[in-house]
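Values in this text are rule-based calculations from the coordinates and carry no lab data. These numbers were taken from a predicted model, which means no experiment stands behind them. Cβ atoms are built from the backbone, for glycine too; each structure is taken alone.
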Structure 1
Amino acid sequence: MEVDFLLINPWIYDFSAYDFWLKPYGLLLLGGKLRKLGYSIYYLDLLDPFHQELPKKPKRRDFGTGHFYKEVIPKPIYFKDVPRKFYRYGLPFFIFKKIISHLKFKAIFLTCTMTYWYPGLFVILDYMTQNYPEIPIYIGGIYVKLCFEHLKYEIEKLYKDFPIHIFKSDAEEFLETIRVKFLPSGVPYLNDYPLFDMQTFIPYVIIMTSYGCPFNCPYCASKKLYPQFKKKNPKEVFEEILFWHKNYGVIDFAFYDDALLFNFDSHLALILEKILSYGLNLRFHTPNAIHARFITKDVAKLLKKAGFKTIRIGLERVENRFDNKVSIEEFLQAVAYLKSAGFKEKELGAYLLYGIPGENFEEVKRSLLFLEKYKIPPHLAEFSPIPGTPFFEIAKQYSRYPLEEDPIFHNNTVFPALKKPNWEEIEKLKALARKIRHSICN
């Protein structure tokens with residue numbers, strides 16, 4: 001099979017990885033824009049949990065989520081104190097080589113999401129430079145934007161004789177570069193939507209109604225990735241949702257917005273009202289969390305009516321809060337509005353951020369018990385230091401790892417902001433969170 005471009009979503013090398021509506025949205029979006037220009041694409045998702053040749057089918061759960069196929073691999077020596085197994089998530093290497101052997105392509109496009117997932121990217125670079133040394137490779141993604149100097153250094157050290165290009169510019173500027181270098185072999189596609197239809201199966205579709213966030217939390221990368229908060233046209237967002245539902249039968253949609261409810265009446269409300277006017281029976285999910293401050297009685301009612309099934313609220317901390325995006329009173333009022341609108345406890349959840357510099361596990365425990373008291377399922381979110389944020393600078397002072405030297409140490413599973421993690425206490429907190437969720441949701 002001969003195509004213009006090969007797009008690859010790399011393996012994940014990590015202690016844990018779960019398909020909680022996890023897709024390389026930027027790569028899929030870029031592929032959609034390239035296809036609209038007439039370029040032929042082959043999308044290779046190395047995390048594909050539905051590939052027919054997997055030795056064992058991963059378990060799948062509600063609303064399109066589920067496990068990835070995984071294989072145990074040696075744990076990096078610098079993580080020897082972490083009492084967890086280490087895995088490569090995704091297709092076995094023999095399947096990757098088999099697929100690649102049947103393809104011809106003019107260029108390769110790679111991405112990398114989490115900064116500490118770059119080992120999967122470099123495994124692909126090793127293989128491609130050895131077997132396709134003349135083919136240009138273009139690398140983008142969140143890792144590139146947050147750790148550009150690290151990637152640049154590694155490329156110059158390991159692959160300086162190969163045509164590898166790093167791009168952290170916006171999509172339009174990058175597309176112009178590609179148009180100058182390559183002529184499309186086909187005709188323009190009917191739209192520029194992300195390449196969800198090029199997956200083996202479409203369990204769900206990711207939707208973004210806006211880019212960036214009006215807030216500036218000290219631990220978040222949103223401002224680094226999207227300096228300006230920009231909203232998409234509500235009519236265009238609705239048309240995209242309708243396209244996937246009408247043509248591919250997609251029911252589950254996960255919003256990746258960082259501020260989904262911001263300016264609700266003039267934005268998301270218009271999208272949801274349009275969905276209701278068409279009588280669409282869809283299910284919506286908010287893995288990135290929504291702001292409790294923007295949940296009013298009317299907002300809660302419309303979310304319920306439109307089909308929201310997974311509501312995650314960003315609480316982060318109960319005591320000693322380090323942002324002002326929501327107060328405890330606002331949080332509890334928001335939950336009350338959601339429950340009054342008909343949401344069940346199992347459809348709700350609050351994120352608690354822990355593992356921050358100078359963490360007090362007793363405080364985290366009290367936060368879990370606070371959520372239990374108000375029957376709100378807790379979801380613990382391990383802190384990961386993100387370059388360029390105020391918390392990254394603080395974490396450097398506490399960490400047992402050289403955070404600036406290598407993004408591998410940003411991995412939230414290793415609790416990188418703690419000098420000496422108490423793994424027993426950490427497991428107790430996780431067990432308590434699971435116990436509370438189970439008692440509330442069952």
Structure 2
Amino acid sequence: MNHHNYLYYVLDSPEIPDAEYDRLLRELEKLEQQYPELVSPDSPTQRVGAQPLKEFAEVKHEVPMLSLANAFSDGEVEDFDRRARERLGVKVIDYAVEPKLDGLAISLMYEEGLLVTGVTRGDGYTGEDVTQNVRTIASIPLRLRGKGYPKLLEVRGEVIITRADFEKLNAMQRRQDAKRFANPRNAAAGSLRQLDPRVTATRPLSFISYGLGKVEGGSLPARHSRIMARLRDWGIPVNREATVVRGAQGCLDYHRRLQARRDSLPYDIDGVVYKVDRLDWQEQLGYVARAPRWALAHKFPAQEEMTRLLAIDVQVGRTGALTPVARLEPVHVGGVTVSNATLHNQDEIDRLDVRVGDTVIVRRAGDVIPQIVGVVYSRRKGRPRRYRLPGKCPVCGSPTMRLPGEAVTYCTGGLYCPAQRKGSLRHFASRRAMDIEGLGEKLVD
């Protein structure tokens with residue numbers, strides 16, 4: 001079963017269907033029930049959550065989990081490369097490059113190949129012991145594969161939730177009438193920091209490694225990229241997008257390629273990371289304050305920003321559906337200026353508890369219509385009124401109605417409503433319907 005876990009989570013090439021894996025797991029459970037003395041800590045059956053904790057214990061990182069310096073322009077990357085070359089006295093540097101995952105950083109400690117602790121990054125010097133929770137994450141091996149790993153090996157990486165799993169998780173939360181998550185990172189962080197590991201076990205968490213911390217009792221390759229390849233052989237998931245490039249121009253080309261593919265990746269990223277590949281050069285460059293001189297995070301334009309909600313308008317579609325639209329103070333998000341965002345329906349307004357005048361978080365990713373994903377309640381002034389969709393159509397004045405079990409509110413005016421008439425005409429003349437040339441927006445109006 002550990003072999004199949006490796007094929008599935010590390011190589012992404014399973015050789016058996018999920019149903020067969022489930023049958024193997026049930027067979028193993030029966031065998032362990034018959035022979036409990038054979039149950040080992042690294043058994044796949046031992047991933048199920050243990051009893052809830054009252055609080056997380058604090059753990060000090062023997063090797064601090066430092067943050068990275070950030071770059072937001074090509075010039076800053078070129079300056080970083082120039083400073084590194086000058087300190088090393090070389091003409092060109094090979095960089096290990098990889099996506100900067102938007103997740104929760106953790107440290108996994110392996111002793112003699114066996115997972116013994118899992119600790120959050122915390123403030124970089126002290127984190128929380130979430131060992132019972134990380135044991136429930138299927139992509140984290142409880143025992144390393146093969147041979148040749150150090151006696152003590154600290155693996156560092158990010159706990160994430162993929163976009164597809166995030167949508168499934170929120171759909172489940174919706175069905176259970178539970179709080180939905182604003183984004184995959186919040187969902188991953190909240191899931192990993194559950195005091196009850198049984199809750200964490202139900203969440204679709206994944207782990208991807210980006211490096212090492214403390215290492216004792218063994219030897220490793222002299223380059224970061226080769227270490228990551230070795231981790232992959234030992235069963236630790238590493239990023240498939242990682243590669244090695246030459247010089248600042250190689251870094252910038254990688255940054256542009258990945259930014260163009262950002263929205264098609266299965267997980268959220270907020271930039272790329274460049275690391276001097278040679279470990280002896282990393283050691284020579286050293287650290288400054290709380291960041292290494294040999295690594296840099298090159299950020300993408302933010303996909304989320306804060307702004308103020310000025311008003312909520314209501315648009316009426318051709319079917320009579322009322323859509324609340326947030327009018328915002330213009331803000332730069334994801335490379336464009338956003339002044340409007342959809343609020344979907346009354347249920348979404350109630351879920352967010354968003355009110356006119358609030359400071360809100362706006363998200364725009366790719367071609368997705370900008371939307372409000374959160375409210376900064378600490379900045380709310382006074383007691384603004386809750387917003388309710390109007391009882392009468394804002395276009396024709398007809399009564400509005402919401403059918404039982406539906407989220408959408410409708411205008412009951414039908415074709416008497418000018419908005420519905422125009423919408424129906426535009427749809428009738430559109431390419432997907434009668435494809436009438438010349439009957440466009442202006443003529444319909």
Given -10500 as the derived value for helix-only ellipticity at 222 nm (-39500 (n - 2.57) for each DSSP H run of 4 or more, over all residues; to 500), which of the supplied structures 1, 2 does it correspond to? 1
Of structures 1, 2, which gives 4.0 when distance in nm of label points 7 Å out along Cα→Cβ at positions 112 and 264 is computed from the coordinates? 1
Which structure, out of 1, 2, was log10 I(q)/I(0) by the Debye sum over Cα atoms at q = 0.08, 0.10, 0.11 Å⁻¹ derived from, given a value of -0.47, -0.76, -0.93? 1
Could you figure out which one of 1, 2 the value 21.5, 67 for Rg and Dmax of the Cα atoms in Å, for residues 232-351 alone was computed from? 2
Looking just at FRET efficiency 1/(1 + (r/R0)^6) of positions 144 and 400 (r between Cβ atoms, R0 = 30 Å, to 0.05), which of the labels 1, 2 belongs to the structure with the highest value? 1
